[in-house]
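A.B. asks: Please find the structures below.
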Structure I
Amino acid sequence: MYRQIILKRNRDESLKRFHPWIFSGAVARHIGKPDEGDIVDILTADNKFIARGHYQTGSIICRVLTFENEEIDADFWRKRISNAYNLREKAGLASSKCTTAYRLVHGEGDMLPGLIVDIYRKTAVIQAHSMGMFRQRQTLCEILIEVFGDRLDAVYDKSSATLPFNENSNVKDEYIFGNNNEKENIILENGNKFIVAPETGQKTGFFIDQRENRKILEQYACKTSVLNTFCYTGGFSVSAFRGGASLVHSVDSSQKAIDLTHKNIELNFGKNINHQAFVDDTFSFIRNAENNFYDVIILDPPAFAKRNSALKNAVQAYKRLNAAALAKIKSSGILFTFSCSQAVNRTDFRNAVFSAAAISRRNVRILHQLAQPADHPVNIYHPEGEYLKGLVLYVE
């Protein structure tokens with residue numbers, strides 16, 4: 001029998017709408033004393049079962065796994081992983097020949113809150129964002145091996161940086177199945193090659209979520225000069241050259257990121273191509289850049305707001321960044337601009353870009369409104385999962 005959490009009266013409305021988070025302020029009392037990561041039953045004030053999920057400390061006290069009174073056992077995990085895989089099959093990713101990296105599990109979007117699984121060719125990388133999911137990593141590994149068979153050589157757990165701070169002190173990233181002796185994978189994305197290093201790279205090793213947006217860049221890149229800021233592995237830089245760009249400048253504050261960008265450019269196009277990369281702060285680089293030099297500018301910063309308390313400052317940062325780029329870009333230029341801050345919703349971001357356009361006093365038109373791809377699905381009952389927002393702007 002699972003330990004229980006009893007809700008305060010009239011605090012179950014969000015659960016009736018299938019929202020997968022329960023906040024600590026909604027809790028009246030506990031029956032039993034659950035530990036971080038335990039499975040608990042959620043009961044209404046009238047002691048009626050309403051949900052089952054992983055208990056955790058903090059403002060979100062439970063991440064709901066199911067609204068049915070069903071066992072959370074190996075068959076439960078197998079069904080959820082299989083459903084996630086089937087979605088990627090329908091999206092044309094699981095068996096694609098030209099794209100060998102995709103997200104298999106996207107937390108709440110796949111009804112597995114607190115879990116990320118990314119596939120890099122024949123390596124699966126697990127990231128647990130909750131202790132409950134971390135405690136299931138061996139079972140999840142076994143199910144991944146079942147689902148993929150000989151298409152999977154290794155499963156790497158990279159949860160040390162994503163677990164709650166008080167729980168991760170003794171956690172080490174490690175292979176829980178197989179090993180990658182080469183330390184680097186070469187994956188394909190829309191036919192482009194990229195080096196992925198799950199053990200040392202940011203996140204799980206690569207920013208998969210911009211795959212479709214990088215493809216859109218190709219159609220605007222022919223014979224252009226391109227500035228790719230916050231370039232990380234150089235994904236947009238590679239796509240710009242694939243689209244026929246005549247010059248690409250890549251900027252990142254990390255030397256490691258710049259080194260990897262150089263490697264990825266060379267991997268796809270050799271050394272004799274018009275590419276320069278700069279270790280610099282993006283704001284400073286744009287401020288000091290020559291006016292009317294770039295035909296295309298990409299702004300893909302890290303999250304400026306990771307929580308609601310930082311929202312105001314984040315919106316101001318997006319406004320300043322976009323205003324700086326709009327002041328420098330050529331007439332008839334194309335600006336790709338993004339926010340990956342979950343706390344900044346689509347309206348907040350668009351208003352920040354609108355304000356930047358007004359400051360620039362230039363005519364600006366929206367060509368595309370961009371989002372995360374199909375392997376990063378948004379649970380319709382959990383709108384917070386729509387974290388990636390983007391605009392492609394035509395600047396006169």
Structure II
Amino acid sequence: MNNNKYILYIIVLAQFCGTSLWFAGNAVMQDVIHAFSIDDSALGYLTSAVQLGFILGTLIFAVLTITDRFLPSRIFFFCAIAGALFNLSSIWSGNTYSTLLTSRLLTGFFLAGIYPVGMKIAADYYQKGLGKSLGFLVGALVLGTAFPHLLKSTPDLLDWKSVMVTTSTLSASGGLLLLLFVPKGPYHVTGAKANLSAFIQVFSNKNYRTAAFGYFGHMWELYAFWAFVPYVLKVYNEVEPAANLNVSLSSFAIIGVGSLGCVFGGLLSLKYGAKRVAFIALLTSGICCLISPLIIQINTPEIVMLFLLIWGIAVVADSPLFSTLIAQNASPELKGTSITIATTVGFLITIFSIQLLSHLTSIFPHHLIFLPLAIGPALGLWALYRNKEI
């Protein structure tokens with residue numbers, strides 16, 4: 001077996017394990033809200049707390065150029081253990097709304113040492129075919145994100161506390177796996193010391209800027225779609241009682257199927273180029289945003305599910321491709337920091353789109369709340385269209 005393939009499998013598995021922390025709280029949120037007598041309006045804030053923690057983490061990692069100065073596998077291991085512990089703290093019986101917000105915030109903070117660091121490790125091992133490698137890696141992120149919904153779909157086997165314990169155990173195991181079996185990559189370049197001007201420096205590169213702006217448009221849509229799929233399915237069941245959809249299992253399918261989009265998008269990029277495939281995927285998900293008000297109110301659940309599954313594939317298929325474009329157009333000594341900076345801004349954007357949809361749930365019918373997400377793909381497509389050089 002080719003050693004690089006072996007390394008990729010380890011990174012993918014570790015990434016899946018670590019990112020299972022991401023939506024662990026979101027998957028069991030209704031149980032958490034009930035267990036601690038918290039208002040239903042907390043859903044958006046508790047979900048955004050993870051995003052905000054992730055942003056703070058990536059911001060600190062970027063300013064201190066941590067991913068370029070230290071061995072990435074050690075960073076991944078430490079953050080996987082710390083994230084697991086804070087995720088596990090959610091089951092403490094003495095939790096209040098404030099302590100739950102804090103635990104989700106700190107879980108998100110340490111995810112900053114898992115997701116972008118995993119991409120940095122892949123970039124340190126693969127130069128040719130990076131889009132394919134990151135396709136598998138982001139596919140693992142997608143499955144990890146969806147996995148808590150699958151666990152939650154079997155309440156007879158696992159209650160909400162068991163879901164949190166399982167995801168924390170997975171994260172710690174993934175960190176240990178990466179530490180033991182993934183040494184420094186052949187293309188790893190040790191970066192400079194802390195660089196407070198890194199934000200300005202990386203965005204001075206036109207091609208990097210184009211790739212990043214395309215990614216930002218994609219991020220406006222992605223996490224808000226993932227966060228509110230369970231809500232839309234829940235309300236659809238109320239409006240169409242005959243549908244009787246298993247909300248958790250359906251949410252897992254809609255989010256998890258995106259892993260196939262990541263893998264196939266990465267493979268297609270080998271033939272057609274990362275930019276072209278990313279453009280098509282972003283265009284497809286943008287169209288899904290625009291027609292969602294028409295499809296989601298159809299009283300045939302099979303059609304609604306098919307539409308959401310197609311959207312689930314398209315909405316994330318471009319993610320590894322934008323990461324590829326970002327990595328390929330970054331300075332080698334700031335590669336990890338460049339990925340981290342783009343990720344920081346992208347996840348900052350997700351807070352605004354998640355909060356917007358959270359607000360719209362109280363004033364719009366469920367089939368309309370996804371419509372504003374079309375803004376992101378439109379702006380991302382414009383950025384890609386304007387730059388013919390990338």
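The numbers here are math on the coordinates, done by the rules we state, and not lab data. Computed from a predicted structure; not experimentally measured. Cβ atoms are built from the backbone, for glycine too; each structure is taken alone.
A.B. asks: A value of 19.4 was computed for mean count of other Cβ atoms within 10 Å over residues 126-133; which of I, II is the source structure? Walk me through the intermediate numbers first.
C.D. replies: Numbers: I: 24.1; II: 19.4.
Label of the source structure: II.
A.B. asks: In addition: Taking distance in nm of label points 7 Å out along Cα→Cβ at positions 78 and 174 for each of I, II, which is largest?
C.D. replies: Details: I: 2.6; II: 1.9.
Top value of distance in nm of label points 7 Å out along Cα→Cβ at positions 78 and 174 goes to structure I.
A.B. asks: Something else: Out of I, II, which structure matches 23.1 when mean count of other Cβ atoms within 10 Å over residues 238-245 is calculated?
C.D. replies: Working: I: 23.1; II: 11.8.
Only one of I, II returns 23.1 for mean count of other Cβ atoms within 10 Å over residues 238-245, namely I.
A.B. asks: In addition: Consider the structures I, II: one of them gives -8000 for helix-only ellipticity at 222 nm (-39500 (n - 2.57) for each DSSP H run of 4 or more, over all residues; to 500) as calculated from the coordinates. Say which. Numbers along the way, then the final one.
C.D. replies: On the way: I: -8000; II: -25000.
Going through each structure in turn, the value belongs to I.
A.B. asks: Another question about this same structure. Comparing structures I, II by FRET efficiency 1/(1 + (r/R0)^6) of positions 110 and 262 (r between Cβ atoms, R0 = 30 Å, to 0.05), which one has the largest value?
C.D. replies: Ranking I, II on FRET efficiency 1/(1 + (r/R0)^6) of positions 110 and 262 (r between Cβ atoms, R0 = 30 Å, to 0.05), first place is II.
A.B. asks: For Kirkwood radius over Cα pairs in Å, which of I, II scores largest?
C.D. replies: On the way: I: 22.4; II: 20.6.
Largest one: structure I.
A.B. asks: Figure out for me which of the structures I, II the number 27 belongs to, where relative contact order in percent (Cα under 8 Å, 6 or more apart) was derived from the coordinates.
C.D. replies: II
A.B. asks: Oh, and also: Supply the structure label, taken from I, II, corresponding to distance in nm of label points 7 Å out along Cα→Cβ at positions 30 and 374 with the calculated value 4.3.
C.D. replies: Details: I: 4.3; II: 3.0.
Considering all the candidates, the number was obtained from I.
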